[in-house]
Structure P
Amino acid sequence: MKTTATILMSLVICAALAGDSSAARRTYSHQDDYYEHYEGTSTCLECHEEEATSFFHSQHYQWQGQSPNITNADGEMLGKMNTMNDFCTNPAASWIGNATNSDGKVIAQGCSKCHAGLGKMPSPQLSREQLENIDCLICHASGYRRDLYEDEDGNWEWKPILWKNQRGLDSVSKRISMPERKMCLRCHSGAGGGPNYKRGDLEYKLSDCDPDFDVHMATEGNNLQCVACHAGEDHRVRGRGTDLSGTDSPENPLFCTSCHDEKPHGKKALDFHTDRLNCTVCHITEFAKEDQTDMRRDWSTPKHHEEANKYSATITFGKNVVPEYAWYNGNTRLMKMGDEVDYNQDGTVTIMAPQGNRKDKKAKIYAFKLHEGVLPVWTQKDWLIPLAVDEFFIDGDIEKAVQEGAHAAYGIEDVEYEWVETKRYMGLFHEVRPADKALQCLDCHSKGGRMDWKALGYKKDPLLGKMK
């Protein structure tokens, strides 16, 4: 039962979090009058069941959400659970479990490693079991760490590494705050199998960087936390990357102009550009500035890594990568699982294609990471097939990985397949440089400049046409 002191402290904390923009950097200690010992999520639920219920319905837990910006969503709730990417493909066949190599070393632990739960797959049906599956500490406790443990019945569960050290666990569990950069980055920077492999613009360096690396998050600068821009009400995160299916806040989108003026430069020549150029084009000059990023992942060609004693796809990395540029009107077309693939003229398949063109008045040119892949397609149906990646990491048996992936996704056996080249456009919105380090006119408007004007729908550099 809550004491009077506990209730008063709760009110103080809630008022601080609601009214102070610096609250994300503060730690609020849960003193002993809250609880004596942390005994898992049930301890949090004694006071925070309403918050846990709101989180249960969020994209961070369900891994799917409303998809108004996917042109072919057909009203479906979409997300990681029921779509496919060209990195780890889909969680169905690789949710949880320690994959160990021949040396007995753990080399993979499943997609649930980056899920804010304790091991059970999210269910659309709210239940006490599902609420107790939420791992509140992964986002809210500084210094919290967890690992995977198997019980006597062979069930896997994520537990705090201090689960046998009650005193240490109590100390960590009472060090509660709004999510800080390090808490967000431990999943979002490590996605795809390694540091900065997936996004390209979400590096661990962002936790403590200088203004030239990222003008927003610079420790000695604006020092913004992720939640300063992305936090919404009831655990509904604001913002949607161009290659993400679902969104938590379709009614509360996030744009550069959510904070900045639409004509911010005070110079006519520059402000003229904002009608057709997104801010990212000039202010994200390159990405993967500290850690290299995965630019191409060929699953058809297993590669063995002797030192780690594990297999992977053949991955091509890039560092200090210059973005690709394409039109984007806020909508994306997804190549859905269970739909016949659409082949481009060159025989490739675009898994995530930004919509818009030069004639589309709602479209602007954006900066993208263009990721390439090689993925299996079921020849009978022309459906993309996800892979059982964790077992593949152990033995490199790509045939088994495809077959088990096809079974997990579609319930089919002995699938015949072929390999197809894929593309995926991934929006870049982090690692924004200061104004004095932004692109200059000749970076784009010169022979051999960044822009492929013909690909963007122009006959030639539009500046040259105006100069005549």
Structure Q
Amino acid sequence: MHFVDYSLIVLYLVLLLILGSLDKLKKNSSAGEIIIGGRALTLPGFVASLVSTWYGGILGVGEYSFRYGLSNWLVFGVPYYLAAILFAVFLAKKARKSEAFTIPDRLASTYDNKTAVAGSVVIFLMTVPAAYVLMIGILGQYLFGWPLWGGVLAGTLFSIVYVYTGGFKSVVRTDLFQFVLMFIGFIMLLVILYFNYGGFSFLSKNVPHTLFTWNGGNSGWYIALWYVIALATLIEPAFYQRCYAAKNVKVARNGIFISIIFWMIFDFLTTACGLYARAILPNLQNPVASYPALAIRVLPAGLLGLFALSLLATVMSTIDSYSFIAASTFSRDIVMRIFKIDEHQTAFYTRLGLVVTTVLAVIPILFFKSVVDIWHVLGSVGTPALLVPVFFSFVGKKRLPSRIAFLSIIISGSLSLIWYLSQFYTVDSSYWFKIEPIFPGLAISIVLFLLFSKNKEKLSVAKK
């Protein structure tokens, strides 16, 4: 990278800090102001914030596109579009009308405080941004030549410093800026690749044929697994937070539909660039770094810096959002629920939660080197724990009794975790009975709902 590239990055970081610091939390700020910005989120802010937050796994997408080609759309595209449509149709309106601040708020009002705390622990672990911290570290290695820990430390601190001072409003304001950058960088890269190397004819000659098949050489069961993992969208805290923060129901519902269109466009850009990376850099040792390695190969000074901004913006917009969700979950939904602390202490405990979240985000990096693997673990354990209790707290006439909802979260999540760990104790390093861990946990959760759910009116009378 050249001086002009570094100058662009420095300018980006300065502008990010300025934008993020325009809103400052006060000691006595209410939970509504801190966590959902006073329910004043407009459609542009909703779309830009949700699109950039939910696409932070840019290097994971690059890794998968490099290895498996077009099947990236069937794994990280289509299942998530479908799940987002389900959310918009069945949950967006009800979430906004519920007037809650967080998912655990809904669990508490539907079941009880104990169930809310159990759900909060799962949400906290799912939103600690370990995968994205790993990505920012890898970007630091490729763009600046830093050691992994240096990129992790610098990238994470820059991603959360303004969240520490401004809360949700700072997240949205910076996401608008980062949304624009993420699209500019990839559009620019793809245009240059097309005119310098050619289109489909170039790719078809230089990319293995399997990368143009629907499964990329993977089994159908592996592809199907991601459609189940995509159901995690129905319990996605970033979706709920933005619906709770939306100015009205229309913004919440339409914002998701518009976001899907932008995700489809960005998936086209990222999948195409992943195929070019495979064609131009066939011997790349670390596919996680396919995008930065490709940019370093083909882009001149100035444009390389612009694409670096695109990568940084895509990852950092997710680190700040998920760090903030994890921090607010730690403060309001775990610590303050357990110890019955007054809500006027939300700002203090949210900032404490940011520190705890940052520390915990680094730990998984010691055990995982693949972004996709981290997603796989979190989705396989968190989805079965929360999907049924959360979804049916909004939809349908049946509800689980409080005690069963609590047990469902504990048992299904624990079973999937134990099932995941079974690979370390089998001779061939496979899961028990060759079954992915998400399925036994999800099956238990569904069985408990079928056996014990009751009409919600009857449960309301019983509570009284």
Structure R
Amino acid sequence: MNKLVKNSLPAQPRLTAKFFAERRKELFSRLPDKSVCIVVASPERTRNNDTEHPFRQSSDVLYLSGFPEPESALVLTKFGKRQRVIMFVRPRERKAETWTGKRFGVEGALAKFGAHEAHLTDEFATVIEDLLDRAEHVYYRLGLNEEFDSQFISLLKKNQKTLLNPCRLIHDMRRIKSQPELDVMGYAASVSARAHAEAMRKVRPGMYEYQLQTVVESVFGYAGAVEVAYPSIVAGGNNANILHYTTNREVLKDGDLVLLDAGCEFSGYASDITRTFPVNGKFTAEQRAIYELVLKAQLAAIKACKPGRTANQVHQICSDVLRRGLVELGILPEEMANKRVAERLVNEAEKEKRDDKIAHLERFFMHKTGHWLGLDVHDPAGCDDSRDQPLVPGMVLTVEPGLYLPKYDRLVPPQYRGIGVRIEDDVLITEGGCLVLSAGVPKTVDEIEVLMAEGRSSGKDPAAVL
């Protein structure tokens, strides 16, 4: 095993009943008196005919209870010193459970998920109507589950109350991760890092993108992370210049790079890693130049991730490195090296409707440097201007600069056309700076080439995933 990659994973962490009780206690402290806060499950969705997509619970229900079943709702009520957790769940039914598995039912909600009282889902309207009569502050997010929405809207029409969005409170809580959450996210990042390293070992010219996807996702599942956090991106050659490419059906060609953006989900929490590496194990001079520029920008951005900085400031630091580097490589004209001059030139070109005729940074790096990470791969942060809010310990974000130089873009020098590179890691803000949770997968050119050479010298069949 290469010394750059850990041989074993840590023990699987688990979120306990105490963790969820603490989350609810915190939410109760943020609710005003005479409040009813209703958080509903995600709906089940049909894939085709009578086949369903795998159910994934609403992140907010997971955050407050860990309850995994559909057709459920969690209600927190606060009247004076009396704080109650009420759950609505599907009934226990022998016939249904024979087909789709055991249900927790009312008894399980009370015994395992911290409910003070529990009801069947079809009692939702009756119970909520009485609570609305007594409440002065009603929290409910519309648009998540049509079945619950229709019942709730009907009740609200009969008992008009100002409607508040619980996400403002819950998502503000979610932006700072507790230690149990960080343990889970660290495990997810470790699993994903191991999967990326395995992909580097196993990739060969002539493989299909979907075969490399299978290598990665098999590692996820073997480690107990049976869900992907998002559809895996396996983009060979020019496909890497499609940011959310998920077709994954092309042949990986000798001489091309492959961009692998894939992360597992564990206990509801996402990981998100991207690496770009040569299909044949060796970077060309041009590929290396673009890759090392992106890596330089990423390392500068990670170094900038510390309390007091903002996500937008991190993005600006990253962008400045990319801008200067592209000028040095001759991909951007020299006048674009200065940010203010570049902005003026782009604004003038936009007014004259010729912005597609000039080379500028945003043409080749069109997304932000990262996003928040947690129960959602693009985790909410409690406010619309979160990118301008100071970073604080406990936040987790991705750092993912990229350069995308499409094959048919005539503003790109010929030797660089068709190269797409992105490097992404999961970063925890700490008291003293930051910690890279996904550090277990190599990312320097030399480290990648050594690991890939190791995979080729092992003599193992690339189809043997583990």
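For the reader, a short list of remarks on this structure follows.
- A value of -6000 for helix-only ellipticity at 222 nm (-39500 (n - 2.57) for each DSSP H run of 4 or more, over all residues; to 500), calculated from one of P, Q, R, originates in structure P.
- Comparison of P, Q, R by volume of the Cα convex hull per residue in Å³, for residues 251-402 alone - largest value held by: Q
Throughout, read-outs are computed from the coordinates displayed, never taken from laboratory work. All values reported here derive from a predicted model rather than from experimental measurement.
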